[in-house]
Structure P
Amino acid sequence: MSTVEVSAQAVDECINALARFGAYGDTGVWRTVYSPEWQAAQHELARWCREAGMDVRWDAVGNLWARLEGTEGGDSIVTGSHIDTQIPGGRFDGTLGVVGGFLALRELKRRFGPPRRTLELLSICEEESSRFPKSSFWGSRAITGDIAVEEFESQRDGDGVSIGEAMRSVGCDPGALASARRADIDVFLELHIEQGPVLEQAGVAVGVVTGVSGLHRYAVEVLGRSDHAGARPMDSRLDAMIGAAAIVLRVCETASAMGRPAVTTVGKLVVEPNYPSAVAEKVSFTIDVRHPDAEVLAELCRRHEVAVQEETSRRGLGVHVTKLLEVPPAPCDPALVELLTDVAAEQSVTAPLVASGAGHNLQELGKVARTGMVFVRTAERGDGPPVTAPDAAEGAGLLAAAMRRLAY
């Protein structure tokens, strides 16, 4: 049996302890990468890991690694997430994966001694790209070798500070970037809050993730003619707003008709000239399309592209479409999905299979390792915390049991 329990009280204490670094308002956290708050939180985590008997080091970009050396060596089994936040963010987003991973490794060492295979905890830097807007998955990309040297100067924050300067200010070394690359990771397991309603609606605390949705994002400009709102009759208008509205409605209804987990979002819209008494000449907006299956994603995008052309053509409007982003789906390793499902059954935990619509570090780390993920229920409403300590502990226990199965 691989049953392992992690204390809910320990989860609560660790989450609250790290939330002190960058505390914002009543429950928020403002902790951007390479800031004093982020650095202090990383050092606090390092202290916990050393006290638990782990070897601790930082790599060239500031990722924190804590290691339990395996008696048989070989490629590592890694768990973790990130502690940088949105501005502001919550106490649990990312941080739960680091805290849960730490507690899982600490409990495994305490109960079972040194592992047969090496276990590592990873606290990844700059997942959110909240300080450096174009630096998504910075720490993960360093591990996989996907950072270009010129990014150290081209990536800049709102104050004009380059990411290279920020790194050097906390003792990191951009010149040693190559040393951050890892080719000896077998498995990466991530514990994360769901950030959605599926588990709460199902009435369960945790779920096993089958993969992360692929993402295609478009910029669309619908072009018409600006006229006076009172003087131009309806039947002779070239109203870009009407064309845009038809497209928005159609693409969202298409995704709804396709069913879960297909999603489409129009999240940004700009109207020109944007006056109450003027017919819109140009409407610019984005279409964000996601699905975990590559073929279904491609079909959904094809339908959206057809909708854009048909709705503008029938109204005599011009249109420009630009593909802004194309990220393929990142399926989790089927054997790890099966392992997590089996371990959940051993723990007497109900853990349905779910897909992740949001992006995560495992998308990048999947280039060098087999990946698996556990979601923890997130509350949609109420005055309490978005994640309860018992739910978080159940997720951490599932993570620990899976690592025990892999490493002992």
Structure Q
Amino acid sequence: MKAFTSEAILQGHHKYEKSIFRKQELYRKPEEIRTEFSRDYNRILHCNAFRRLKHKTQVFYATSNDHVCTRIEHVYHVESVSRTICENLGLNHELAAAIALGHDLGHAPFGHEGEKVIAKLSKQYLNRLFWHEKNSLKVVDNIESLPDIYGIEQPLNLTYAVRDGIISHCGEVDQNGLKPRSEAIDLSIINHPNEYAPFTWEGCVVKIADKIAYLGRDIEDAQKLNILTNKQVDELNDLILSKYRTVAESVSTSSLMHNFIIDLCENSSKENGIMMNPATFNLMNSIKKFNYQYIYSHPRIKRYNHYVELVLTTLFQFLTELYNAEKTKNNIESESNNYPELIKSFNKWITKYTKQHNPDSVFAIYDLTSEESYIESVLTYLSLTTDQYAKRLFEEIIHF
């Protein structure tokens, strides 16, 4: 028997009923053949936020190289790694796949730099943290919608286990031996990344799969774009891989993924958690350190970061200057001739998500009588734009 078979979130497991809980009952067709988590996977797959991931940065902005990784490809990599690990360990791969597919739905445009800019604005104007894991939960809970069998737009209404895995997926913390928490807490009380372990073992798998998926691919893309010199690649091979030759023979994406996955499956247990051999875990952290030093801090990326900040802060300032309580919508519409694309888009956003203009809707989560609520709506709107769309809106408001 596979080591974690008894821990898979399937019918009969003591966490199963809490894991499949939805805030509202989801319609069910008579001929339905999918599991609850498979239904979640499809609901995420069909929502607009998922579609936009193909035009969001993973690491390298606005590249003309079709073979450089975008956010949507990263998501599929995480899904693939998570599914493989869960199938090998005996966990529910459908649950892991749904978490992985939705884990970055709320990621800002322009990669982590875009997230930093929005986080900076959120701290300055709202005195609160912005982090994409929590924003992703907001997206699946309050922003995204799909038509029901009567054609009425409804929230995605995902299961608790998938929602929990999305907000708990932060993979930036260097932690070996992941174990799930025991209680199904109210997810709205989570206030910062990595505050709580995931509720399920499947969520723990996605958390480490996120890191497995991006490390090697970022190196591969950096080589394609001449971000890394031959000397730096030699350094990676000589100083890092030679030290851990038993677990990695090259820095190619497929080789690193394969070795990390195999090592994790061989070393994970219910007693010790989802973990790697210490040498493999050290290799992963060494590669991460290398990436930060030579890739994520490269001068070409740093130069582009200034542009990212200019684009997002300019859009933020323009939209927040339109605020005037109940007169805000009039202010927005008065600019429609000067900025037709931005005003049409943002006006549609305000109409759908504010109580003043859609009072009976479940999507009316912002209040125009509160400037703080309006600012939050602007930041959420900006977080959901794609790189290209944010740049296009920026160009519209700076050109006469």
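Can you spot which of P, Q the value 18.1 was calculated from, given it is mean count of other Cβ atoms within 10 Å over residues 49-56?
Values: P: 15.5; Q: 18.1.
Label of the originating structure: Q.
To test your reading of the models, identify which of P, Q gives -16000 for helix-only ellipticity at 222 nm (-39500 (n - 2.57) for each DSSP H run of 4 or more, over all residues; to 500) when calculated. Before the final figure, lay out each step's value.
Values: P: -11000; Q: -16000.
For helix-only ellipticity at 222 nm (-39500 (n - 2.57) for each DSSP H run of 4 or more, over all residues; to 500), the value -16000 is produced by structure Q.
If you work out FRET efficiency 1/(1 + (r/R0)^6) of positions 97 and 385 (r between Cβ atoms, R0 = 30 Å, to 0.05) for P, Q, which one comes out largest?
On the way: P: 0.95; Q: 0.65.
Comparing P, Q, the top value of FRET efficiency 1/(1 + (r/R0)^6) of positions 97 and 385 (r between Cβ atoms, R0 = 30 Å, to 0.05) belongs to P.
Identify the structure, out of P, Q, from whose coordinates FRET efficiency 1/(1 + (r/R0)^6) of positions 25 and 121 (r between Cβ atoms, R0 = 30 Å, to 0.05) was calculated to give 0.55.
Working: P: 0.55; Q: 0.20.
Attributed to the structure labelled P.
Quick check for you: by FRET efficiency 1/(1 + (r/R0)^6) of positions 217 and 353 (r between Cβ atoms, R0 = 41 Å, to 0.05), which of P, Q is greatest?
Numbers: P: 0.95; Q: 0.75.
With respect to FRET efficiency 1/(1 + (r/R0)^6) of positions 217 and 353 (r between Cβ atoms, R0 = 41 Å, to 0.05), the highest-scoring structure among P, Q is P.
One of P, Q was used to compute Cα extents along the principal axes in Å, and the answer was 65, 56, 37. Which one was it? Could you put the intermediate results ahead of the total?
Working: P: 80, 47, 41; Q: 65, 56, 37.
The read-out comes from structure Q.
If relative contact order in percent (Cα under 8 Å, 6 or more apart) is calculated from each of P, Q, which structure is the one that comes out at 18? Don't skip to the answer; put the middle values down first.
Numbers: P: 23; Q: 18.
Attributed to the structure labelled Q.
Rule-based calculations on the coordinates, nothing more; no lab input. Quick caveat, the model's predicted, so the values are computed rather than measured. Cβ atoms are built from the backbone, for glycine too; each structure is taken alone.
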